[in-house]
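*Asks:* Please go over the structures that come below.
Quick note: the coordinates plus some simple rules give every number you see, no bench work behind them. Quick caveat, the model's predicted, so the values are computed rather than measured. Cβ atoms are built from the backbone, for glycine too; each structure is taken alone.
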Structure 1
Amino acid sequence: MKHSSEVKWDNRPEQFEFLSVFFDVSKAKQMVMEKPRDIVHFPLAGLSLFLPLIRKKATRKVDLSIPILVVTIDCGYLPIDGWHRVEEAMVVGGVEKLPAVIFNYEETRTLFKR
């Protein structure tokens, strides 16, 4: 997959919480469906520090070909969707990069849930 238009995004209501900040994952997926974009290979190095914050292990098989959704924050990048894929890739599969859609800083600001 090279373009987000090739992905079948689910449209169930979803949000991601990180340090008491909520991101609207449903809105992020809607943005990607309305304005398709290129898929990049996102390096997973450094994300292992966050793995203990995952609430529970995935209960179903994860598809590593589905891009993770990543926002741009002041100190770098933060996946807001796809943490089970990150865990599977790093812990089980030894994968160093995953396909991703990255939202720029301005787009990220629209995804904050208040």
Structure 2
Amino acid sequence: MIRWAGDVRAPPGRLWLEAESFIGRALGALERFDPVFTSWYRPPEVNRAVGGQTLSLHQRGLALDVRTRGRPASQVRSMLAAAAAAGLWAQFEPELRDTRGRVTRFEHLHLQVHPRARR
């Protein structure tokens, strides 16, 4: 089951045409993990309000955030592998580190179209 949390929006009009393939691959890759998606399309004003990057792909519906807090590390690694197998680029944000600098927890997984796949 796929769940959406918060103010998750679908891209409008012509942006939807570009985003349709991306969201289909992302949903297909992660569905078995019972994901909770927290952000997809963000209009520029919303992107600014949440502190998003100026050229964020969220503004085109080509990026998606998935909550990972509380998931076992093995499952998060499996999610990352599934996203990569679907041709998506992924990174974890924000990370929490212990006093030795080791990553102890990730809040969410950010997925986007692979940089090489963009036009």
Structure 3
Amino acid sequence: MTFKTVVAADTLRVALCGELDQHAAVGLRASFALLVADVSIRHMEIDCREVALMDSSGIGLLLCWYRALTARQGQLSLHNVQPVVLRVLRISGIHRIVDISDELGGKSCTAKTI
């Protein structure tokens, strides 16, 4: 899985590419540990346009980020979610607590690979 990030004010914008499975979730958890722990980051916007698959490990990672952000009155939102991933999000019920929308404002990001 590859990802791109940009921090703007109190918002971390992330573009993910690939499969958000157990292997990727472990790497992403480690890669984002410091960013998510930064109390100045209150919001996280994830562009899922290029996420082809998400399993329960991906859901667990989203819940971890959600808890960290809401603990400081922040918000996690997902954008451009593919139908197969949206189905998993709905089955899990995460769509009830995380904002899911069709579009994300285009921002340039710095690419990283895990």
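*Asks:* Identify the structure, out of 1, 2, 3, from whose coordinates distance in nm of label points 7 Å out along Cα→Cβ at positions 17 and 49 was calculated to give 1.1.
*Replies:* Values: 1: 2.3; 2: 2.9; 3: 1.1.
Traced to structure 3.
*Asks:* Of the structures labelled 1, 2, 3, one was used to calculate distance in nm of label points 7 Å out along Cα→Cβ at positions 9 and 73, giving 2.1. Name it.
*Replies:* Working: 1: 2.1; 2: 3.8; 3: 1.5.
The read-out was computed on structure 1.
*Asks:* So helix-only ellipticity at 222 nm (-39500 (n - 2.57) for each DSSP H run of 4 or more, over all residues; to 500), computed for just one structure, reads -5000; which one of 1, 2, 3 is that? Working shown, then result.
*Replies:* Numbers: 1: -5000; 2: -9500; 3: -11500.
Label of the originating structure: 1.
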